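Values in this text are rule-based calculations from the coordinates and carry no lab data. Treat the numbers as computed from the prediction; the structure is a model and nothing was measured. Cβ atoms are built from the backbone, for glycine too; each structure is taken alone.
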Structure P
Amino acid sequence: MFNWLKKLINIGVEAEPTGVRARNAKGHFVKDDKSTPNVNEAYVDGKTPKRKRKPAAKKAPAKRRGRPKGSKNKK
């Protein structure tokens, strides 16, 4: 069956975690209760979102050695 159709009908497909943190009556963040390992109380939907990977940083080009081209200090 098509994935988009499964998502539309919600058959056998779990919703992705939203990442919205739960808050108490004072507006403070709620912490996770470690006694319930299958539910995360720190998030509204009870699921911990996946961590996003940062893109790899580009390497700086290697430094050139010696006298620069067009320099005035030639002998």
Structure Q
Amino acid sequence: MNKNTVIVTSVGLVIGVAEALLYYNLGKNAGGKFAYNIPPTKEFFKTVGVVLVTSLLTAGISGFIESMLEEKKKQPTA
């Protein structure tokens, strides 16, 4: 795994978990006073797992696109 993949995955994981917790709390407190809670342990780790997978996919796809663009840039023009 290269450095960019680790960075994109890590940042995506942190932001994704924060976003998921925000949505969890918005749904849990709909119509009432907002309070910040962490979901039950099993649900929290399921959420982290889903966010981790999407972060890895984002990093992989971004890396693939970046390498394709670099490869295209290196090709001689006619």
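Can you tell which of P, Q yields 22 when relative contact order in percent (Cα under 8 Å, 6 or more apart) is derived from it?
It must be structure P, since only it matches.
Which structure, out of P, Q, was log10 I(q)/I(0) by the Debye sum over Cα atoms at q = 0.15, 0.16, 0.22, 0.23 Å⁻¹ calculated from, if the result is -0.64, -0.69, -0.96, -1.00?
It traces back to Q.
Comparing distance in nm of label points 7 Å out along Cα→Cβ at positions 2 and 26 across structures P, Q, which is largest?
The structure with the largest value is P.
Out of P, Q, choose the structure whose coordinates give helix-only ellipticity at 222 nm (-39500 (n - 2.57) for each DSSP H run of 4 or more, over all residues; to 500) equal to -28000 when calculated.
Computed on structure Q.
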